[in-house]
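FYI, it's all coordinate maths here, none of it is from the lab. Given the structure is predicted, the values throughout are model-derived calculations rather than measurements. Cβ atoms are built from the backbone, for glycine too; each structure is taken alone.
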Structure 1
Amino acid sequence: MILLIAYKLTPNRDYTAFYDALKGAPTQTWSHYIDNIWLLKTEETPVQLNARISPLINQGTDTIFIVKVDATDYKGWLPTDAHEWIRANR
């Protein structure tokens, strides 16, 4: 499944562990072409992913939204390789 992760993080904090967690989960590929939005192909559900990454952000000031997406019908202006990733992973 493909999950869309959108977030707003507190400026001037180190979120390296958060970004590494998004990029490094097993059986997962990712695409990140728009600030604060990632697409992940993963076997994790939104609840499972949230449980894994939410400890890596400030839950008092940061926001995060995770949703399963159907990428069979989409439109947008992205680089060619972003569209190729979507087609390959839907």
Structure 2
Amino acid sequence: MMAIVCISCTTIGNKFDFSDLDKLVAGQTTLQEASDILGPPVAASAMDNGGMLYQWQYVRTRIGGGSTSFAAISFDDQKIMIRVEQQATKNMSML
């Protein structure tokens, strides 16, 4: 008798190394450089100061758990990094 195992896995966004956020320098790093390091952002929204807030996110779920990484980084109107506004990473266990 043959058993079939179905493993469910879902991913959202582009995987990025969370420690790579340390390579970004406020006032120096451009949006292009940030995208080269982290991959393309998954979302962007306009800020009141004329700049943009870009978001990087990676979520991976599987049976029994998963992981998530998130970073929100603001850039001025010249696409130069202002600062990392928010960052989080978490391993999830559903067991």
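Suppose you compute relative contact order in percent (Cα under 8 Å, 6 or more apart) for every structure in 1, 2: which one lands on 43? Provide the component values of the computation, followed by the final result.
Working: 1: 43; 2: 28.
That value comes from structure 1.
Out of 1, 2, which one gives -2500 for helix-only ellipticity at 222 nm (-39500 (n - 2.57) for each DSSP H run of 4 or more, over all residues; to 500) as computed from the coordinates? Source structure for this number: 2.
Which structure, out of 1, 2, was log10 I(q)/I(0) by the Debye sum over Cα atoms at q = 0.13, 0.18, 0.20, 0.23 Å⁻¹ calculated from, if the result is -0.50, -0.79, -0.92, -1.11? Numbers along the way, then the final one.
Working: 1: -0.42, -0.80, -0.97, -1.24; 2: -0.50, -0.79, -0.92, -1.11.
The value was obtained from structure 2.
Out of 1, 2, which one gives 11.2 for Kirkwood radius over Cα pairs in Å, for residues 14-53 alone as computed from the coordinates? Label of the source structure: 2.
Identify the structure, out of 1, 2, from whose coordinates distance in nm of label points 7 Å out along Cα→Cβ at positions 46 and 62 was calculated to give 4.2. It must be structure 2, since only it matches.
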